[in-house]
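The following blocks contain the structures, represented as structure tokens.
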Structure 1
Amino acid sequence: MFQNIRAVLFDLDGTLIDSAPDLGAAADKMRTDRGMSSLPLERYRSMAGAGARGMLGEAFGMTPEHPDFLAFREEFFVNYESRMTELTSIFDGVAEMVAQIVERELVWGVVTNKASRFTDPLTRAIPLFASAGAVVSGDTTPHSKPHPAPLLEAAARLNVAPAQCIYVGDDERDIVAGLAAGMGTVAATYGYLGVKNNPLDWGAHAAIKCPGDLLQLLDGA
């Protein structure tokens, strides 16, 4: 299916790492600080891929159009910044998958919409990312996904043509960005899929149910 691949790029949250517990806790603290009841993690998990917008929407029913949204978002950011690695973990199978990618002499990297304020310290704190050849955040280029610019930036940093890259993500915007960049696209269906999301509708070239499935795609199985 994928020919002449030299690089594999990944989304971060919901694809490589399970950050929902820390994202949810950051939003839930805002509720309890205001005397509101705590919500269970599962309420937040399906919205974790939407970042602050998803967390505040779940915690307070707040949309970006709300007059207090920016102030609430910054409070959420401060809460999250203080606990980014407390409960966050790598998804089962990801470390083995990355090790196999490196063993195949492919380069790999991360393209996330997470701001570098969070991406940089988070990836530095997790040993998995020591072998990543590029880490591109949501504010690295003038555009974030679904615009292809961050993916093209990652390919340039890896010195690989976009057509020689695969991009793996758990959100429709990942697939839209990958297609626009001229890359092979893979939907990670084990990530933070909300109830309204159907990855079969995204137009990805392939889908995987677990990280190890990617290796089969790379091997042409």
Structure 2
Amino acid sequence: MSKTIYHGGEKIVRTPTFGTGRPYNDFGLGFYCTEYPQYAAEWAVGAGRNGFVSSYTINSDGLRIINLCSSQYNPLHWLGLLFNYREFDLSSDTAYRAREYINKYFFVDPQGCDCIIGYRADNRCFMFAQDFLDARLSYTSFRNALMGDDSNKQFVLKSNRAFDRISFAGYEPALRDVSYPVGRSREIRSVKKIKPSAGSSDFFITDLIEEDVRPYDTRLR
């Protein structure tokens, strides 16, 4: 199946190169894209700069794709993979125990995969994840924060095989005055909507640990 994906950045990227980039991105080394050009434009700009949205076609037939946004997985699987590459504050006993529990039951091995589809751990989602690990945010609130819309879903190329399937299709300028306010407004709205609380009847990471909840538990859907 052929699809179009988009990369937002400061420069036009005509030839993505395997093995470049930052190893401490959400899912490690890879080429980070999205299936939505408007969100790539938001990622491309900054508070004081414009950017570019480069577009590509990719034939995904036969590629091994881990789709963390599918019903096969839940937000704990996303966290289990994120622990490999991003640093969380684990100074509290709760957060430390949460990482051990998630690594034990929800780790997704990316070895041998060609692409990963998963949520983008921007400042907003990273904050929600940290609050969840510290039991300041319930599981349902955390899940809803991640899955509220498609703006933070990313498509990441992880192998030479995947890079061989990608073809540059063109680019468009991304304007700070247009895209930056839209992204900031969405971030502010979501932060106001999802408020950490310890008084909810919903369950928290401490409940999951104490009950030894496994990935197949229907409450995690």
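Each value in this text was obtained by applying a stated rule to the coordinates, not by laboratory testing. Keep in mind that this is a model prediction, so the values were computed, not measured. Cβ atoms are built from the backbone, for glycine too; each structure is taken alone.
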Worksheet entry | Among 1, 2, structure where mean count of other Cβ atoms within 10 Å over residues 160-167 as derived comes to 21.4 | 1
Discussion item. When distance in nm of label points 7 Å out along Cα→Cβ at positions 64 and 112 is compared over structures 1, 2, which one is greatest?
Written reply: 1
Practice prompt. Assuming 29 is relative contact order in percent (Cα under 8 Å, 6 or more apart) as calculated from a single structure, say which of 1, 2 it is.
Written response: 2
Discussion item. Starting from the value 2.7: which structure in 1, 2 was distance in nm of label points 7 Å out along Cα→Cβ at positions 104 and 128 calculated from?
Written reply: 2
Worksheet item: Computing Cα Rg over 2.2 N^0.38 Å gives 1.05 for which of 1, 2?
Response: 2
